[in-house]
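A.B. asks: Following are the structures in question.
Every number in this text was worked out from the coordinates using simple rules, so none of it is lab data. Computed from a predicted model, the values in this text were never measured in an experiment. Cβ atoms are built from the backbone, for glycine too; each structure is taken alone.
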Structure I
Amino acid sequence: MKFAVILNEAAGTLLGAPIARTVADIGAGFAAAGVEATVRAARGVAIEEEIRAFLGTDVDAIVIGGGDGTLAAAAGLLLHSNKAMGLLPLGTMNLLARDLGMPNNIQAAIDILSNGYTRKIDVAEVNGHIFLNNSVIGLYPTMVRARERQRGVAGWKKWISIASAIFKSLKYYNVAEVSVDLGKGPRLVKTPALAVVNNVYHDRPDALFLDRPTLDDGRLAIYLANHRTRLGLIRLMVGLALGGWQRDAELESLTLTELTVTSQRRHRLRVAIDGEVIRLMLPLIYRIRPKALTVLAPAPEYRL
């Protein structure tokens, strides 16, 4: 097999790392696994340029080393190609990697990718922007922006920075006033958070992580927070941290294949898409694209 491997130099776990050595080590890891791999590092728009350069070549797969935002951008380029997408979990959260069953250990991930097992997963989109995990409006984009200002912070300091971002967001407690159609016609809501997820999260009392049991069910999961006070929202966040968050009486959830979000007060909204914050023109039109992306993944026997 022949792979192209593109590393995001700005990925959370690579900040401050010697990039040349990382490129060499990952190349050696693939060679040891019996795969011919061209490994390159880039950042920003250069990552997409590197991906495009390999689309017309004879590589079997394009492996992206980075976080969830980098993977979503890469997926948008690979959807209509004949190349499978692989991933090396080098970001901060690595949500897709976890849901696919990819290990955090890089050599172990390389070994899995080198086995060449592929599967098809759903992708979601909002106004043409691809996401593989979730898209959120309300307070969460503010938290993401605050967290991004602490990029490069590692260990226990990272969790302090995340807690600080949450506190600052709660201090101002801005809510989104939007109109949504949840299957019964347009409805005006004031919400601190509306999350649209590519496939549903696990619904179990002991769920400590927002993980998804399936990535190919063809449904968007909608989670609408109807909390009116900071205390209520803090209760939801405690539930997210300790489990049982889906039992929150003020949290509304359902599944759809398409969702439209509009507003009479705003023309644009700040939206978090797989951990990246952008401003989008309204209306926001969400859709699911079933089994649209081919990915390299752990074989079923490994996931067991």
Structure II
Amino acid sequence: MKFFKHLALMGAIASGSAATAEEQFITIGTGGQTGVYFVVGQSICRLVNRGTADHNLKCTAPSTGGSIANINAIKAGDMDMGVAQSDWQFHAYNGTSKFEEDGAFDNLRAVFSVHGEPFTVIARADAGIATFDDLKGKRVNVGNPGSGQLATMEVVLDAKGWTMDDFALASELKPAEQAAALGDNKVDAIIYTVGHPNGSIQEAVSTVDAVMVPVEGAEIEALIADNPFYAAATIPGGMYEGSPEDTTTFGVKATFVTSADVDDEVVYQVVKAVFDNFDRFKRLHPAFENLTEEEMISGGLSAPLHDGAARYYKERGWM
């Protein structure tokens, strides 16, 4: 009897080792810890990891530099998936703008889009900034290298015929650092392409009197008309202290991307984890509240759909 118990124990140990060996780890690139990208990645991983017993996937979503850093990491094989602004998904796949030198990332694949991201300018109330043009000669945090917000800021400056030299200071602080810089009077304004409500901005307006600044005019209208990944956007009044009226701007969508090299079954299981638990996903951040399945599988996607994602959408009758 002891012999058979020993065999059973050895079998259980061997079985457990095999199960552990079969576990596959996937990494999702996000953004700064106070931004919505970080929440997107963490939320997806939470849903994936709830089902590890069924599919043997283990998911992590570390903080990263943002859109462009995530796309480059996916291309290099350092990350499996990541969150990126819709404009930088377009440019990476087509080899334009920031990606012109390295050429088109032909293997970039879209999975789904997430929330809208208005290009947001918030300024100290005492800085005398009422319009975007008032930023000239001011101290502005333009975003950290590798972030979509910095890259989009450069697009806006180019459209207006400005350079970074038009600012008294163009700091490159991360999202987690910019609210304190505004409150400590180290910058007059901060730029952030982000979903709302946002923790970093809420922190900023709680420490100093600040206002939302509209981003509008002929140059912005031309950007929207000429680029399918941009759209007019409104930040609702009353969302942040000091800004009771709606603020007009433009924006992009946050999108979830991967590479054609990532296994179809892995992408299928990640997509399934999100959409089989869609109501739970929408509760994980206020920016997800009004998401619909239809918009998430169509809006803001310029790279081809990954085959694993397409398989799930076809099963659900969405394609």
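A.B. asks: For which of the structures I, II does the calculation of Rg and Dmax of the Cα atoms in Å, for residues 93-132 alone return 17.6, 48?
C.D. replies: Details: I: 12.6, 37; II: 17.6, 48.
It traces back to II.
A.B. asks: Of the structures labelled I, II, one was used to calculate mean count of other Cβ atoms within 10 Å over residues 125-132, giving 15.1. Name it. If you can, show how the numbers build up before the last one.
C.D. replies: Numbers: I: 20.4; II: 15.1.
The read-out comes from structure II.
A.B. asks: Ok, one more. Determine which structure produced the value 6, 27, 35, 23, 9, 1 for P(r) over Cα pairs in 10 Å bins from 0, in percent, calculated from the coordinates; the candidates are I, II.
C.D. replies: Of the structures listed, the value fits I.
A.B. asks: To continue, here is another question. From which structure (I, II) was helix-only ellipticity at 222 nm (-39500 (n - 2.57) for each DSSP H run of 4 or more, over all residues; to 500) calculated, if the value obtained is -12000?
C.D. replies: Working: I: -9000; II: -12000.
The structure behind it is II.
A.B. asks: If you don't mind, another one. Of the structures I, II, report the one carrying the highest value of distance in nm of label points 7 Å out along Cα→Cβ at positions 117 and 189.
C.D. replies: Details: I: 3.7; II: 2.0.
Result for distance in nm of label points 7 Å out along Cα→Cβ at positions 117 and 189 over I, II: largest is I.
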